[in-house]
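Quick note: the coordinates plus some simple rules give every number you see, no bench work behind them. Note that this is a predicted model, so its numbers are computed, not measured. Cβ atoms are built from the backbone, for glycine too; each structure is taken alone.
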Structure P
Amino acid sequence: MDALSDELKQAEVAIVQCKQYNPHHVIGLPVIAQLCGIMHHHRVQQGFFVTTARFSPEACAFAESNSIALFDGNRLTTTAAIFASRSDSG
């Protein structure tokens with residue numbers, strides 16, 4: 001969760017969208033563009049999209065150029081495992 005925490009510290013307000021899909025599902029550009037539109041409508045500078053699925057290369061490129069951090073299933077699992085190991089040792 002450090003990556004998420006570090007990015008959140010840089011933004012006063014952020015919009016987070018979470019979606020649970022099949023791990024083989026690919027989230028495309030239209031879904032990320034919709035989040036970007038919501039961000040602009042609410043005048044929010046930072047967005048996060050967290051999912052159990054994967055992102056298309058086009059969605060990744062768009063997100064990177066529009067201040068949207070992407071957490072796919074692999075990154076979500078890895079981050080959760082790191083967080084869990086820290087709480088077990090604490």
Structure Q
Amino acid sequence: MGRRLDLTGQKFGKLTAVERAGTRYSGAGKYKGGQAVTMWRCICDCGNEKIVRGDSLRCGKTQSCGCICRSKEHIQRAVEGRRKWLAEQKAKA
């Protein structure tokens with residue numbers, strides 16, 4: 001069994017790990033050789049709570065409760081990127 005990392009109090013993007021929230025098994029499941037994954041209860045800077053896989057926190061895959069995707073700045077960047085892409089496509093034609 002691998003060593004357990006204590007992520008309590010560490011910050012990952014907008015999420016702060018508060019406590020372990022148990023273990024889930026990915027793949028085949030507990031009794032069929034599935035891999036154990038530690039889950040963490042996190043609090044986001046916006047105040048929401050989210051249960052997240054520990055490996056997703058550590059590698060940067062999960063950085064917020066979802067509020068980043070809903071933020072106005074994120075939406076604006078997406079719109080600007082789309083406009084730039086359309087302009088490039090128009091220039092190629």
Given 17, 46, 30, 7, 0 as the derived value for P(r) over Cα pairs in 10 Å bins from 0, in percent, which of the supplied structures P, Q does it correspond to?
P
Which entry (P, Q) yields the derived value -15500 for helix-only ellipticity at 222 nm (-39500 (n - 2.57) for each DSSP H run of 4 or more, over all residues; to 500):
P
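Assuming 20 is relative contact order in percent (Cα under 8 Å, 6 or more apart) as calculated from a single structure, say which of P, Q it is.
For relative contact order in percent (Cα under 8 Å, 6 or more apart), the value 20 is produced by structure Q.
Suppose FRET efficiency 1/(1 + (r/R0)^6) of positions 24 and 80 (r between Cβ atoms, R0 = 30 Å, to 0.05) works out to 0.95; of P, Q, which structure was it derived from? Let's see the in-between values first.
Working: P: 0.95; Q: 0.20.
This figure was derived from P.
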